[in-house]
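For reference, the structures are reproduced in the following blocks.
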Structure 1
Amino acid sequence: MLADLHCHSTASDGALTPQALVARAVERGVSLLALTDHDTLDGLPAARTACAEHDLAWVSGVELSCNWNGVTVHVLGYDFALDAAPLTRLLDELREGRWQRAEEIARRLERKGMPDAFAGAQAIQQRQGESRNAPARPHFADFLVQQGYVRDRSEAFRKWLGAGKIGDVKQHWPSLEQGVATLREAKAWVSLAHPMHYELTRSKRYKLISAFVEAGGQALEVVNGRQEDTQIGQLAIQCREFGLLASAGSDFHAPCPWSELGVMKPLPQDLNCLHERFSSKV
């Protein structure tokens, strides 16, 4: 079974609508799909309908932003009801925060001589697909490219939007404990997303996973796209040590050479896989 439990649509910062994402997943041979947009469930009804039309197994998903010791980390929630009150309440609060964040990014860019960034980023977002969410940094990056301020997205993040740059506006995220508790209250399965992506030492990463487990986390995203084998090996060791389930996903945002739906390294065979909990849906 080819299960992809991590991907994004135009409901957050992906380039494809939920319907187009599902169609691409079918083309790529995916048999179980979870759309996990950032801090929103907006794309899930359309994704669920499209999966039913294509006879593709579907499980609800979300990627929730959280704070742990001053570091923004992401947790993935799966197989919850779309109207689960604990989760929808939290996401409503985060939605407002994302609008405020986008407005502040635009103000900072304007002070650097790049006006109309908010309207421009929002126009790009709307052309990609209707969204009730605020434009995100990739939309601002595309605006900067469109206006000729930078050559490409990579330069936009390197100069203006990446970590520590003026467009890196921090938002008040829920704590890791609160995020995990909310997902568990919504009866979701909870996995820690791409633990190797955070700028942490090995010992701090171990502490993060320990805190995640203590908060009630159940799985570790051992494989994230074409992640290095050495990283997969390290995460597999911690998965075994903590007795966690293992999850895997492409983390697909847009068609590109280094990211594709359903394309990821295999999970080590001895691990207990999260997607097997959803086998009845296939």
Structure 2
Amino acid sequence: MDFKEVNAKTILTPCGIPGIDYVINPYIGCRFACKYCYASFMGRFVGKTIYDWGEYVYAKVNAPELLKKEIKKLKNKGAGKEIFLSSVTDPYQGEEGKYKLTRRCLEVLADYGFSGVVSILTKSNLAVRDIDVFKRLKHVIVGLTITSTSDGISRYFEKNAPGVTVRLQTLKKLNSEGIKTYAFIGPLLPHFVSQTEELENLFREIKATGTKDIFIEHLNLAKYIRQRLLTEMKDLDSDILEKFYSSQSKDYRIELETKIKSLIKKYKMNLLKDMVIFHKEFQKLK
């Protein structure tokens, strides 16, 4: 494991994700090492390859101090703006327990009186540690990535992340504390198209936590992601790999989205962005 402390040049970064104005990434790299993660491309900026993803984490130890200066450039306390934690790392991965960079950045936003939206996405139950800070923010929404209801499946694809059972419990805890939440079903694993009962179980379990808002995203199989994914999944049967390839076809996506829309209606969920995101098309909305 390659870990080190670094000083960042900036921390409040303009964002190209539709609907998001700025991102805060307190860490470079991510120990959770999810097999499908698009952020593996970050390695090229620190002398790493896509295959090193999950084996390095650099903590931006000056992030809170930078944010204190940079947040002041936003007009009207950031009204109408959205800040996202985080786009290319998990803000609550293991090192956060020691460094508290995410917590301290959130405290900066709260102390400043940031009046825009703070949105957070994680796979970690460590998020509940910061409920007290969430309650100080004017508009905050905390999301947990839920890709399956099986801890075995989540452990395979999201190697070092907390199991999905823990994440569902985290959503339930946040909801019980009055924190606005969402579930991010992304990526949609390809087996759902042939296993409708598993897909329905996913919706049922999320709804049971008290969460109604969901983001859903199809698997992104950009060339560099596909290269790493195939290396990571070399132990799987060829028919499973074929499902991953077929997940990019329009027919597959239409079939899966039809099932999803039916489940959204049945469980009275709210599909954020009013669409199942397909990366290539979604980026064009900016």
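Every read-out reported here was derived from the displayed coordinates using simple, explicitly stated rules and does not represent laboratory data. Everything numeric in this text was worked out from a predicted model, so none of it was measured. Cβ atoms are built from the backbone, for glycine too; each structure is taken alone.
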(request) Match the computed value 14.6 of mean count of other Cβ atoms within 10 Å over residues 161-168 to one of the structures 1, 2, and report its label. (result) 1
(request) Could you figure out which one of 1, 2 the value 17 for relative contact order in percent (Cα under 8 Å, 6 or more apart) was computed from? (result) 2
(message) Between 1, 2, which one scores greatest on FRET efficiency 1/(1 + (r/R0)^6) of positions 137 and 249 (r between Cβ atoms, R0 = 41 Å, to 0.05)?
(response) 1
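Can you say which of 1, 2 returns 13.3 when Kirkwood radius over Cα pairs in Å, for residues 49-112 alone is computed? The partial results should precede the final answer.
Numbers: 1: 14.7; 2: 13.3.
Of the structures listed, the value fits 2.
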(message) To test your reading of the models, identify which of 1, 2 gives -10000 for helix-only ellipticity at 222 nm (-39500 (n - 2.57) for each DSSP H run of 4 or more, over all residues; to 500) when calculated.
(response) 2
(message) Starting from the value 0.10: which structure in 1, 2 was FRET efficiency 1/(1 + (r/R0)^6) of positions 73 and 233 (r between Cβ atoms, R0 = 30 Å, to 0.05) calculated from?
(response) 2
